[in-house]
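Nothing in this text is a laboratory measurement; each read-out follows from the coordinates by a stated rule. Computed from a predicted structure; not experimentally measured. Cβ atoms are built from the backbone, for glycine too; each structure is taken alone.
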Structure P
């Protein structure tokens, strides 16, 4: 097993993102084909992203488990489903794009945390990002023709190589008008400047969200999150 002091930009995009630019406290290991990166408070969880063959990842996780107890392993769904050391607790979609959308979004504005919190309470109470949470930087929004806030999103857990979008929500009575699509297009194009890609996590069962991001050029990669077994 090798302790890594960096994660290369040409490695698995999920691991590169999870490394969070190897900020203080991030740890990474390699063993044969396997690699693991552990970071606290990334996308609202303590995560250990993994890649490699199932046998090698299993062995690596067994070795590092004392260092990552309480972390959630995450990786390709096919890989996680083969591991003997963990059990799946959530199936997710990692979506990313390397190309700008070049769409006209309209008037985008930065928002105050209290307005966003009230909006999420009413329209998306189970949002995976909230104002003030670790790694959640700023919120932007798009208003409708009546100047009512129609959609919000945040630039959260963004790194040198990967822009990351989270907290996308639309006002309940404004859904189907394309507000979130326009907002995410603007944020995608902004975050791509000087970076390799922009990514997000989505519920793979949310067909409407999948179609929205696919129209913006995002492609789906099925991943799974897990906890350690007994």
Structure Q
């Protein structure tokens, strides 16, 4: 049976909510609650010599809440159903292009920089939510754990810098902002969109789902092609 530490859950909750309060007060994208929580908790685990498995076991209840939290994203999606029906062709096209760019760019750069096929395969599904990325990465010869790390890294980048980049590009349409965030930074980007605007969150959650499906269907066929071209 996996050991657990009693203070991992309160540490996680207190750190996250304090980080959220700080982020809301100072309005800086660099003060993303997830990023701040990682910066605080990781050194504590290292300093105390606490194995990650023990920390995870103590706060496993939070991980169990991820699935209902993702399902809850369907509510804003339902609220925007009339707009989705009116624009479904554009939405499908945007998600397809976003999925292809995400897969081709990361995999090609990795192979051109000398990464092994196994590492490149792990990077390929970096822009979809963690469970899908781990399954896709493993199915094409990658390492699921590395796929998960890539997903978290990309998600944090999107949540921290995504809206700043969209503002610099003067993209103001809520549907465009939401779809781009969901396609590029999956659940973390969607959570950030939901915090800022209800409609953005709806379109971001839609892109999250569609891009996840497209990536899982296309990646097994696309990876051998990219490997032959750049490997």
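Quick look at the numbers
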item: Given -7000 for helix-only ellipticity at 222 nm (-39500 (n - 2.57) for each DSSP H run of 4 or more, over all residues; to 500), calculated: source structure among P, Q; result: P
item: Source structure (of P, Q) for mean count of other Cβ atoms within 10 Å over residues 41-48, computed value 12.1; result: Q
item: Top of P, Q by relative contact order in percent (Cα under 8 Å, 6 or more apart), largest first; result: P
item: Winner on mean count of other Cβ atoms within 10 Å over residues 161-168 once structures P, Q are ranked, highest first; result: P
item: Distance in nm of label points 7 Å out along Cα→Cβ at positions 65 and 217 from the coordinates reads 4.4; which among P, Q; result: P
item: Identity of the structure behind 75 (criterion: percent of Cα pairs over 15 Å apart, for residues 25-96 alone, calculated), options P, Q; result: Q
